[in-house]
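Next up: the structures, one after another.
Bear in mind that the values in this text are calculations on the coordinates, not laboratory data. Just so we're clear, the structure is a prediction, and the values are computed from it rather than from any experiment. Cβ atoms are built from the backbone, for glycine too; each structure is taken alone.
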Structure 1
Amino acid sequence: MLIERYRETLGKSNHGGQSLYDHTFGSVEAGLRAARLAGVRDGPQLDVMLMGTAVHDVGKLDPHFQAMLEASRDGRDLPSKRVKHEASTFDYDHPDLVGHGLLALRDEIRACTGYAIDLDNLADRMDDVWAGAVTHHGLFYLSFEDWGDGARPLIRRYWTSLYPNEARRITLVDLLVDYYPIGGLVMLGDLMASYAFEQERDLVWAFAGVETLPQVFERLLGAAEELEIEIGAYDPRGYGLGELLRLLGGGIC
């Protein structure tokens with residue numbers, strides 16, 4: 001069901017649009033390439049990051065976000081209701097779609113990349129998978145808060161805010177530390193796939209001549225302004241993408 005939804009919806013609005021399926025699994029392939037450049041072997045850390053990449057844009061299934069993408073693709077004014085897709089990660093039926101779709105996602109990742117995720121490695125790490133999705137633009141984090149019915153995940157934006165019901169949180173910084181050197185892999189996979197699509201090329205071209213992880217950051221920094229413009233066509237907010245990449249790269253490379 002989730003794979004079919006990915007095929008039926010938009011992931012990008014420029015160049016006539018790109019399906020969420022093509023963007024998602026292009027991002028997974030790009031993430032795997034980046035992980036190999038970092039010398040990371042198969043195992044639980046890579047499994048979590050690749051599955052996080054496979055669900056990173058599930059919030060784009062939000063019908064209001066689809067309306068934004070469709071308007072941008074068709075050259076129309078954006079609708080009055082604006083949503084941020086990371087903030088829609090847990091909305092509608094998205095958690096159930098992912099929960100019931102893990103086997104299909106594993107099989108699709110293997111078919112697209114040759115990499116076989118061991119789902120047993122995700123059993124106690126699904127919170128990190130979700131955190132990879134929530135944090136992949138560096139704007140939000142995952143908060144677990146107890147409102148009398150047990151701790152449940154919520155998406156928060158301001159890291160310096162204190163929430164009295166918060167039991168714990170997972171931020172991008174936590175992922176960078178716990179999954180070093182690939183804690184930012186969801187972001188890297190997403191951006192490299194977006195870069196290739198923006199240039200109307202493939203990932204072989206996007207990674208040509210790139211032999212180290214620092215070179216991935218260098219390539220993305222060179223394209224940061226164009227990527228900001230592309231994102232801004234349907235999501236007019238400031239990402240500070242260049243600054244974010246410098247911060248992320250400084251902590252990894």
Structure 2
Amino acid sequence: MVDLLTGLGASSVLWGSLYAASLRFLTPSSLKKRDDRVYWASSIVSIVHAIFAAVSATWLLYTGTVPAWSGFGEPSPAWEKVIMMSFGYFAYDFTLLLASPSMPQRAELALHHILGLTLHLWPVCVHQKFAPISCVGYLCEWSTPFVTARWMLKEAAGGTGTKLYLVNGLAIVISFFCFRVLGGLAYLYQIFVLVPRLAPPHFGDLGLVGYLLPPGVLVFYALNLFWMHKILTGALKLLKGSAGKQAMSSSKADAYPVKAQD
């Protein structure tokens with residue numbers, strides 16, 4: 001436990017240092033409000049964390065270091081290190097949320113961090129079980145950079161009418177569907193099919209948290225489906241708006257044709 005707390009403390013200092021550097025050197029001067037500057041710098045850290053976590057999970061699953069469909073009762077030192085780094089980020093970010101009462105999506109982020117503690121840190125680092133489920137679940141982070149970049153592109157990169165904003169929106173739809181909707185079926189299969197079939201271990205081995213884990217994951221997946229619906233609705237509105245603007249431009253061009261040259 002001492003090693004766990006030491007690792008969490010060291011990684012939280014690392015993430016906090018990255019935030020301080022982002023706030024000082026990587027935040028656009030065009031952002032005048034303190035809350036916007038804080039949110040921009042924290043978004044950079046969020047993107048770096050998401051890439052680190054997603055690449056780590058993908059690599060460990062690809063190489064078989066963390067087997068996807070077996071080994072639920074075995075410790076995984078490599079994945080435990082990733083989780084400690086990740087929860088150092090959560091600790092830093094939770095502290096930032098407490099210090100920034102007006103930060104956007106404050107309540108949602110706090111709930112996300114608490115769910116992460118329940119679904120990942122407690123099983124993997126405290127009880128050293130169910131690393132494959134945690135690792136597969138972290139593939140969801142592949143969608144986070146695009147979701148986070150959406151606000152950044154809107155506020156400091158030309159607004160919602162740029163091609164980059166549209167491309168990022170398409171990347172949100174594809175990554176969210178692939179990794180959070182389709183990919184979520186993988187950890188549901190692990191939890192509700194493979195763990196009972198290969199038991200032990202049992203979720204009850206984790207104490208009360210273990211009994212909360214399966215319904216907690218169902219709630220998380222249902223939230224992803226809800227967010228996917230909202231993303232698709234927003235994307236359709238954006239596409240309709242773009243199509244409408246193009247139609248208006250075409251009609252104006254037809255109404256005022258260029259004079260033919262002699």
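Here are some notes:
- Value 2.4, calculated as distance in nm of label points 7 Å out along Cα→Cβ at positions 85 and 157, assigned to which of 1, 2: 2
- Ranking 1, 2 by mean count of other Cβ atoms within 10 Å over residues 37-44, the structure that comes out highest: 2
- Which entry (1, 2) yields the derived value -23000 for helix-only ellipticity at 222 nm (-39500 (n - 2.57) for each DSSP H run of 4 or more, over all residues; to 500): 2
- A value of 3.1 for distance in nm of label points 7 Å out along Cα→Cβ at positions 21 and 229, calculated from one of 1, 2, originates in structure 1.
- Ranking 1, 2 by percent of Cα pairs over 14 Å apart, for residues 5-44 alone, the structure that comes out highest: 1
- Structure (1, 2) behind the derived value 0.94 of Rg/Rh (Cα atoms, Kirkwood Rh): 1
- The greatest value of mean count of other Cβ atoms within 10 Å over residues 149-156 among structures 1, 2 is that of 2.
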